[in-house]
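In the part that follows, the structures are each spelled out as structure tokens.
Since every read-out is calculated from the coordinates, none of them should be taken as a lab result. Predicted model only: the values in this text are computed from it and were never measured. Cβ atoms are built from the backbone, for glycine too; each structure is taken alone.
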Structure I
Amino acid sequence: MKKSVVSLFAGIIALGTIQTVNADSFSIGDLVVLQVGDGSAALSSAATAGFLKEFSTSGGAALQTISIPTTASGGQFASTFGGSTTSEGQLLQSADGQYLTFAGYNAAVGTAAPSGQTAATINRVIGVVGASGSLDTSTAISSGTSGNARSAISSNGTQLWLASSASGVGSVSLGGSAATQLSTTPANTRVLGISAGQLYVSASSGAFLGVSSIGSGEPTTSGQTTTALPGFPTTGSHSSYDFFFANATTLYVADDGSVANGGGIQKWAFSAGSWSLQYTLLNNGTTTTAVRSLAVDTSGANPIIYAITTAGTGSLISLTDTGAGSTATILATAPANTAFRGVAFAPTAVPEPATLALASLGGLACLFAIRRKR
């Protein structure tokens, strides 16, 4: 009797897993890259399909490709991207490490310049990716945001934030349709981040030329103040995108600017209440490798940085930070008529919500059957 109940319980769990998985599970430590375009035609500002490509950090071997939906189905929406809109397509890991998030448009492939339409006309969609490869695109925002949908981040897979080019940063819950604008100064924002329970965003607008905090903690209400981190420039031509806090006193910032304007990967250090630039990787004062997205492995003696370059179709590179002269290795390059945009480490494996619910039911069934036998 016990054996049959246990078998039934295992079957219930397996069923729940099958229902929520639409791809192979990611392997912890691998990289995931967001690619726009399928290679069939040159990229333009029109909406195009996106793909999540898993790569090994060892040699850059391609492991699997997951298609992001281009049509709506069963409460899930399409999420496409501006093909040649290079500021879009960031891929970010949630604060708890269990999800990846991206921002796109509920627009059919080929739709002209979706970022130019209002959110009411073309919803901005936040995609949430689980460690199993499951994709949730149920969050289609019709108000509270406008302009380019550049990046999205989550604390735990259900609370989401969206950065746009015209309406600052907005907050929304998974499956929601209206974003709450937290702060619109600056209105032109780029890449979000969460570190030690604090929400941050990058920008290259007005006096906001680096990384800024938004309110206190992880705010979800309007009226927040965006504050540039002390020591970051307030004038000039810096062009900050993705960033990563290696610890409380070390911050890496991806910059797609020129040699003179700090293009490359900047390393900042915090001391005496202010941040200061230590050096810029991939920038020797004569040439630079501009990047917009990065992921950093701090488990070893020296941080290993993985980044997406902006030249051509974009390449996935790696470099170990041993100082200003660190050199990069190309792991993979986007095929013709496609582009690599965002990179993040694969999310950690946790039970999907449906699996947990079914597991609980299975546990109750086991307990009931055992008690009946007694």
Structure II
Amino acid sequence: MSDATIIEDLYSANEWAWQRLFQLCDGLGDEQLDTPRAMGFGSLRATLFHILAAEQIWLERWTDVAWRPLPTDPKGTSLAEIAAELKRVAGERRQLMNRERSTGWRRIVTYKDSQGAEYLKPLDELLLHVANHGVHHRAQALNYLKTFGRTVPVGLDYLFYRLARPSVVQDEATAASLRGYGLEVASAAGVEVAWEAERVRRYFAYHDWANERVLQSTLSLDDAALDREFDLGMGSIRKTLAHLRNVEPSWLKIWIEGSGTFGQSDPRPSISELRTSWTQAARQRDEFLATVDEAAAKRIVAVTFGGPPIRFQIIESLLQICVHGTHHRAQLINMLRHSGVSAPALDYGAWVPNRSQG
């Protein structure tokens, strides 16, 4: 079997994560599902319903189904119905992707958004938008579940999907240690991810754009607001931003040296310092990416998080950075809203420019 493309693999990761998220929801009553909260779409049920509605509507846009408004009322929709319909949509989307795989999904899709505005964008970019959209709202759903005492070991990061569906089999000591934390660790290798230099470059360009929009949104906040404690993310806006800032230099060191861990940095940087260090990290990352080919992308590196080293291919850690960024930016948006800041649009689809009619 050939390697999976990046888009195919991100959808496999989404399907893996949805399965685990709905398992966490098992046994929740209507009162919990509909508990109002200023996050996502106002409740856990409404947030999950929005994800389903978005995936339904996008599939319809790609298959020339007549325009209809985006459904917004989840009343009476059970989680079992949402999960079953997400699975149906995923199956039909896979069929579409398989039919157009040979063209790289470069077909230009003409569609209208929920307000009736018309757009023309490549299918591959829209596919990545929907996969990334799932990551964003899953972060919110996980925080709802946390308030009900429902958590998943470590989280649903892309790299944990890659332990469950590995290209690199972990040694016995590492596998046993990870399983001890409740993680799913497979003992046989599966499909690898193909190296697509332009796709990775664009995903990181979006990542940098979204990070800058979040940083820009924090400029009106004083230190008290930046350090206000929240029960999500890393505990505050500043700490979550610092965590995100620290990720890329740590991975860069691991890529260059072949192994390593995540270093510590100033936990209270100013926004100016964050922007400067983020810009430098992005430049160094892009310089590294310019040297990567198929062989380099599949080179195995080892990372430690306080236990035995865990091995991944470099391509997997690159995707992890982008997915991880989307996850934490979803948390930052909620913290910003609670701090009186109007949250910016951060969807991948908002970043992709509209094609000209001419």
If FRET efficiency 1/(1 + (r/R0)^6) of positions 29 and 157 (r between Cβ atoms, R0 = 25 Å, to 0.05) is calculated from each of I, II, which structure is the one that comes out at 0.30? II
Value -3500, calculated as helix-only ellipticity at 222 nm (-39500 (n - 2.57) for each DSSP H run of 4 or more, over all residues; to 500), assigned to which of I, II: I
Structure with the greatest value (metric mean count of other Cβ atoms within 10 Å over residues 149-156, set I, II): I
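For structures I, II, which has the highest computed value of relative contact order in percent (Cα under 8 Å, 6 or more apart)?
II
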Comparing distance in nm of label points 7 Å out along Cα→Cβ at positions 133 and 269 across structures I, II, the largest value goes to I
